[in-house]
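Once you scroll down, you'll see the structures, which are given as structure tokens.
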Structure P
Amino acid sequence: MADPFDLVVIGSGPGGYVAAIRASQLGMKTAIVEREALGGVCLNWGCIPTKALLKSGELYETLGHLGDYGLSAKDRGYDFASVIERSRKVAKQLSAGVAFLMRKHKIEVVDGAARLEKGGAVPKVVVALKDGKSRVLEAKAVILATGARARTIPALGLEPDGERIWTYREAMVPKAAPKSLVVIGSGAIGIEFASFYRALGADVTVVEALDRILPVEDEEVSTAARKAFERRGLKFHVAASVSKLAKTRTGVSVAFEVGGKAQTIDADAAIVAVGIAGNVEDLGLETLGVTVQRGHVVVDADGATNVAGLYAIGDVVGPPWLAHKASHEGVYCVEHIAGLAPDNLAAPIPGCTYSDPQIASVGLTEAQAAAGGRDVKVGRFPFRANGKSIAAGETEGFVKAVFDAKTGALIGAHMIGAEVTEMIQGFALAMTLEATEAELIATVFPHPTMSEAMHEAALDAFGRVLHI
């Protein structure tokens, strides 16, 4: 006997649980199916616990520079097990918070692995419960929010063993801090772990297949980031093709080629951060005929798959693989299912890398705008000319703003420096509201703040910069 619902959501990450909450707010009887822990990868093994680790690393590194602030302390050190334990406690706290939200909104949580099967007008959801039994759920609509996982390449040895070869998951809970580390891939995940372990004193080398690190970022930011990281002691090999990753008696050995020259690096451990694969397996998608391309579910502008009543959101549908993108899509998709007229699905999506220094961006890079045939005006402002940055001793980095030369519309913003991940929302809001340089220039920014650099960058794009 099937249990009836208005909506069943498969997966409780930031896309799934937010979609379930919005459905409950709209009066839908909702169930959410989760095979592991509420909150998905983000809360348990991704964005949140990694930020806890990065905070510990940041504080430890700051302790090594107290003299710059006229301060001193003795016996700087860290307890690695306690650093890891704090991160896990943060994750557990937030997962418990999601459980509270499910109870508050009267959303039924079904613990188990879901599989779709042909039913009536909408596929039914068969859940293999953790007690060995099964349960059938029927709904007017089903949303897939199953997320993604780290991509591996077994042929090259790029497959985690949990001991010396790690993905992001193993890198968060090792038994001991490595003294040397190779990170394969320089996207946000790879760079964040490189930054964390370097902060704790590890000898870190990053190997990147493309010709620059953080390749999705604006080239100026990418270049500045590499220089800043190298000053912290990180090493980089770009345009490098990894041919083999193998375990040795004491650690790992990474073989790669740069410019036709073969090289090898030995280290205690390696992190594989070479991309993301959608969680599309063991869901019954093949039986239903759901269109899947390159490991991700194909959907239309409303999140609908090619199967009636079945929708998909978040990482499982493809890039950008970001929690806030998944949440945004979840709300939009539910409102569409409810018959409302949601808007702003195409709102600009900011991206953040929580390294030291931090990187944040939204919209088009200067190169992307030029490739699209747009005439642009670009403004820049360095934090070394910002009063609050100087007072805080955080003068690394800059703000770059890209405007359409014809309309004055802000079409992109790129930042590197302290706390820029907290500032990028200002530019994202401006783009969502379709602000032009006139509105940004007319906005009163508080003094002294690092956000004044955003104002100055807009002024600089139109020849009106004040403080350089």
Structure Q
Amino acid sequence: MSSEEICWMTALDLAKAIREKKLSPVEVVEVLLERIQAVNRKINAYVTLTADSAIALARRAEEAVTKGEELGPLHGVPVSIKDLIFTQGVRTTCGSRLLENFVPEEDAVCVARLEEAGAIMLGKTNTPEFGWKPMTDNELFGITRNPWNLKKTSGGSSGGAAAAVAAGLGPLAAGSDGGGSIRIPSSCCGVFGMKPQFGRVPRYPIFPGLAILAHEGPITRTVGDAALMLDVIAGPHWGDGYSIPAPEVSFSKALSDGVEGLMIAWSADLSYAMVDPEVAAICEQAAKRFSELGAEVEEAHPGFDNLETHLVTLFGADILTSLLRLGPVGEIKDKLDPLMAAMLPVISELKATDYARAMFAMQELKVKAGAFFQTYDLLLTPTVAGPPLSVELEEPLGFLSWMPFTYPFNLTGQPAASVPAGWTEDGLPVGLQIVGRAYDEATVFRAAAALEKVQPWAHRKPPLI
């Protein structure tokens, strides 16, 4: 098997080949590390490589296969970890100069579970400072570029994770999503990303400012790989009071159930978004495929208001309170991303009543969503309102109008995924968002797998890589 073939294999196929002794974990890790060395300089997806420990773990994984030991479902499969997620003994900077030398003393729950399942960490992937923006750049490591067009953003805040998967630098990536940060880069990079139900994947330990609204989940090239990864990392943990049980039936087993008989709503704009016509057309065409697959699809809107202001209030209050634990504003602001520093005076003026008003609005949104999903099993929208933005974007605050579809479902906590819907005439990926009922990731996976079957995407590779 060639090195090129190994780089583009799914996690499921890699795990199978390793179990059957057709591939060595050492060979897989060495091939991917070699590819990272060749490709990463173009896109800047990885910011910290753990090559030595990865090779050591791969050797132990190979010994386990040779000895006939019991193997986990991801035995020998490489994975990357977003630089917001704690990794024991490996620096976790959150994309900030304030945490440039921070090394956690323990793994995050999702990292520990991946390792217990046999996965091998290759390194940490880039993120904007504290995951604040939907494009990935920071003062510490610079810009992560889109593998499909190096002048475009990879999205954010899991931009390094999605770019790595899209460029063949590993089949699995652990990301996080506080306002769209798994789904936006998945859309930009032409891969699959799942934001699970809030609490499905425990978040402990964490930097305090990354707690509110955030979910951790998989970014992969295929739906099956994401389902397997979520099977591994889902389930309650004492360190996260919001964590919830894993479902009785695995997500992987739900993939073949199809969408026949489902009621599916399609909304091109949620009644308030301004959407690029080409993006809207690509997503609408993908939505119509579900009718061909046996679902009933109709245009419908959940009646949401635009809650941008409340989103900024919740994020702003959370991050400001957390930053103050690192020092007085006057001492730390010069080390912050310029956008973050510019926002500090604004969010410093927030009052308790502003926060309470945002919380009330979030509860009202949950009620509207709950009522809407009494009728519909799924809601389809574009993932983002336009193609990937330029990395030279001059007005970064305008990004909220580019991401109107994702953050509502952080506020409601519902599961939502981005699945590749097609490519623009310029060759840029476009994602379709699939939103499920609360606690029902299985139906989201079913729909994504059904679409993947009739219009697969994983065979497409970025021409620039």
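A value of 10.4 for mean count of other Cβ atoms within 10 Å over residues 258-265, calculated from one of P, Q, originates in structure P. When Rg and Dmax of the Cα atoms in Å is computed for each of P, Q, the one that comes out at 23.6, 72 is P. Kindly point out which one of P, Q the value 20.1 was derived from, the read-out being mean count of other Cβ atoms within 10 Å over residues 50-57. Derived from P, not from the others. Ranked by mean count of other Cβ atoms within 10 Å over residues 74-81, structures P, Q are led by Q, which has the greatest value.
For FRET efficiency 1/(1 + (r/R0)^6) of positions 282 and 450 (r between Cβ atoms, R0 = 35 Å, to 0.05), which structure out of P, Q has the highest calculated value? Once FRET efficiency 1/(1 + (r/R0)^6) of positions 282 and 450 (r between Cβ atoms, R0 = 35 Å, to 0.05) is tallied for P, Q, the winner is Q. Structures compared: P, Q; top value of Rg/Rh (Cα atoms, Kirkwood Rh), for residues 82-153 alone, i.e. the largest, recorded for P.
No lab work stands behind these numbers, since they all come straight from the coordinates. Remember, it's a predicted structure, so these values are computed and weren't measured experimentally. Cβ atoms are built from the backbone, for glycine too; each structure is taken alone.
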